[in-house]
Structure I
Amino acid sequence: MTTKTANQKAGDLIRERVAFKGSNLGGFYIPLVWDCFEPETGRLPETGVLKLHRDQPSYIIYSYGTPIAWWSTATGWFIPEYKYSVSTSKHQTYVRRAIS
C-alpha cells in the first residue's frame with residue numbers, strides 16, 4: 001500500500017522506508033529478485049546507474065522519475081551527489097533531513 005502525502009511532509013515516511021507518493025516525490029519498494037527487475041533511472045548519470053545496480057536497494061526515492069536516494073541492507077542510505085532542477089534539489093533536501 002502506498003501512502004499519499006505532501007512532499008514536505010514525507011520525512012517520517014522516508015525515515016521509516018514506507019512506500020509513499022507525493023506530488024512529484026515518491027518512495028517505493030523494490031522486488032527481492034533484482035535479476036528480473038530494471039529500475040527506472042530517469043536523469044541519473046551513468047555512474048549513478050552503475051552504483052544503483054551494484055547496491056541493489058530495497059527502497060528507492062524518486063523525484064520526477066529519477067532516483068535521488070536509496071536504501072540497501074548492504075550499504076544503508078545513499079544519496080547521489082548530482083545537481084538537478086530547483087524542485088529536485090528541494091526533494092534531495094527533504095531526504096537528507098529525513099535520514100540525518
Structure II
Amino acid sequence: MGNNSPVLFEVATPLGFTVRTSPAYWEQVVSKHPDLAGRLEAVKRTLGAPEQIRRSSRDESVLLFYRPGERHWFVVVARRRNRDGYLATAYRTDAIKEGESVWHK
C-alpha cells in the first residue's frame with residue numbers, strides 16, 4: 001500500500017501493531033473470496049479481537065488471526081513490518097492451520 005493510498009481501515013491488534021488496507025486492496029481480496037463480501041466488520045473484529053494468532057510456517061513476518069464464525073473460522077492474514085501491518089488476505093476455513101501459536105485468548 002503506497003503512502004498516498006486511502007485507508008479503508010486501520011485496526012490495532014493484540015500484538016501491539018496496526019493492520020491497515022486500502023479500498024482497492026480490499027476489493028482484490030473480495031474478488032478472490034466472494035464469500036467475504038459484506039464481511040468487512042467480521043474481518044476487523046478478527047484482527048482486533050482474535051481467538052488466536054499463529055505465525056506462518058513459511059514466512060515469519062506473516063501472521064494468521066483466527067476468530068470463530070457461524071460455521072467456519074474467519075482467518076485474516078497480515079504481513080508485519082516493525083510496527084506496521086498490512087492485510088495480505090482473508091478467508092473462511094474449517095480448521096486452524098499449522099504454525100507457531102504466538103497469542104491466544
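I, II: which one has helix-only ellipticity at 222 nm (-39500 (n - 2.57) for each DSSP H run of 4 or more, over all residues; to 500), as calculated, at -8500? Intermediate results must be reported in sequence, preceding the final value.
On the way: I: -8500; II: -5000.
Traced to structure I.
Comparing mean projected area of the Cα convex hull in nm², for residues 21-76 alone across I, II, which is largest? Could you put the intermediate results ahead of the total?
On the way: I: 3.7; II: 4.4.
If we compare mean projected area of the Cα convex hull in nm², for residues 21-76 alone over I, II, the biggest value is for II.
Readers should treat all values here as calculations from the given coordinates under stated rules, not as data from a laboratory. The structure displayed is predicted, hence computed values, not measured ones.
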